[in-house]
Structure I
């Protein structure tokens, strides 16, 4: 059955993969965004241009249209969610909010993390805002029957998104034989999932009445150590023996406060998830692309796009300072 799906967003890491998947399934897809994304949309997609932070512009772009599903990828605060409630309540069959697995308890008391794991992250405002958005939706469902579904992806990537602290700067440093900073001792386990795989779960939940009122972890089960993640990237970059310098997350945060929330509120901890709830409804969801292959895709993409191989001079200098401090302290 063809579903009428509205994507709020549509060219991001996860949303672009979901758009492609929905189009391939034969859905009628409309995308609302500013029209500035770096990932192209399939020709079958109807595009509406509006800034999602401008509610009246979105209202004007969407008009009186009704949708079977609204997929929201760009709501980051409870105010963003409230705007959607005001706009779509009564005119959508299902509203899917893309939250974040970083909302789960940090540090986790037990693994694997499931949907019943408490939502609490004292380190990262991004995660707390996602939790607050979820709270609004749960209240709307309980009080008024608003047809919401919550999905919580963890670290999702595609060929354009490097998962390391420095992004392309880390690959450039590897190739130059310079030290690359890895948080902790590199042995913590990190669930990392290709966007094409996550898209199977999210689009599989779209339009399902038995997903309404529920929250789902959509992370896959591929959880290599950070040492493996950096090692696979080094292999893909043609660097057989990268100079990895392991530094406590707290030390990195002291040098670079902007990195502190994402480290202490997420990446510093082993994060392994139970996806049984989503696979019960979407049994085709599984990990088909592991990060050894993902690393090759990423490096190949950047090697083919010289304009994207940007070294961040400030971060490059920061890593030099951290590496020097770590080796002096060691």
Structure II
């Protein structure tokens, strides 16, 4: 769905924060309080059958509040941030069109950025172009490919680290596909009027509290049948090397299924990797200005009050 460039930005409350901080519980409370519907921004909850390991809202929770952009793809289906942004935009238009409030909830920075800031259009991946660039990398080396990028897109070449082969190849791929430098396409994207008036509410906890919550959630996942979920997915024909099944948690359970780790070993690794992932999420979110940070355990009332202020902001304008 394409919105008119002259359309006013849609007010959108964004509830963000690291994994395990309590976004689901808070978002349900906010949605019920403010007559909202939830639009998920989670890169694993989009996949059907991947429920326990993605901490997907339960059937009971989904019955309390409508949820959007979950269970929209099979684990072996190609799914991108761009596709997510398309589906989320349609959901937000539908929610607002019915007089409800959209509540964007999640911790996937790439998905949030794709929806709120947009992705460069006209630059989809092309397997043949990517193969040719890959062959050039192998035969001529990274320096030669970077030199080509410096010729056609010096701004991108200057911005991308000299050793970042993936981003150098991707920038060159965009030029080969579109005939335009990636840097110019990105600048044009930035000049477009925003589709959303994003109002961020960040959920945070002291690091020891967050880590305790993460470890407890990992234990609950195992008790709820996470390993059995991965066994079922494999029995349904989904290979354990599929990208979604190599995501955090699923990768460790897959190792158990293959006999490469014991369950206690995999659980310990899952806890460690989840803590590291939460730390990376915190770094990403903290770099974004304008986010109000509050603790679900210590500032519950302030979260409700802040959400009300953010939702009402600009209404009188």
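Some points to look at:
- Structure with the greatest value (metric FRET efficiency 1/(1 + (r/R0)^6) of positions 32 and 248 (r between Cβ atoms, R0 = 41 Å, to 0.05), set I, II): II
- For distance in nm of label points 7 Å out along Cα→Cβ at positions 80 and 280 computed as 2.9, the structure of I, II it came from: I
- Given 18 for relative contact order in percent (Cα under 8 Å, 6 or more apart), calculated: source structure among I, II: I
- Parent structure of the calculated result 3.4, given that distance in nm of label points 7 Å out along Cα→Cβ at positions 24 and 256 is the read-out and I, II the choices: I
- Structure (I, II) behind the derived value 6, 25, 33, 24, 10, 2, 0 of P(r) over Cα pairs in 10 Å bins from 0, in percent: I
- Among I, II, structure where helix-only ellipticity at 222 nm (-39500 (n - 2.57) for each DSSP H run of 4 or more, over all residues; to 500) as derived comes to -17000: II
Since every read-out is calculated from the coordinates, none of them should be taken as a lab result. On a predicted model such as this, the values are computed, not experimentally measured, just so you know. Cβ atoms are built from the backbone, for glycine too; each structure is taken alone.
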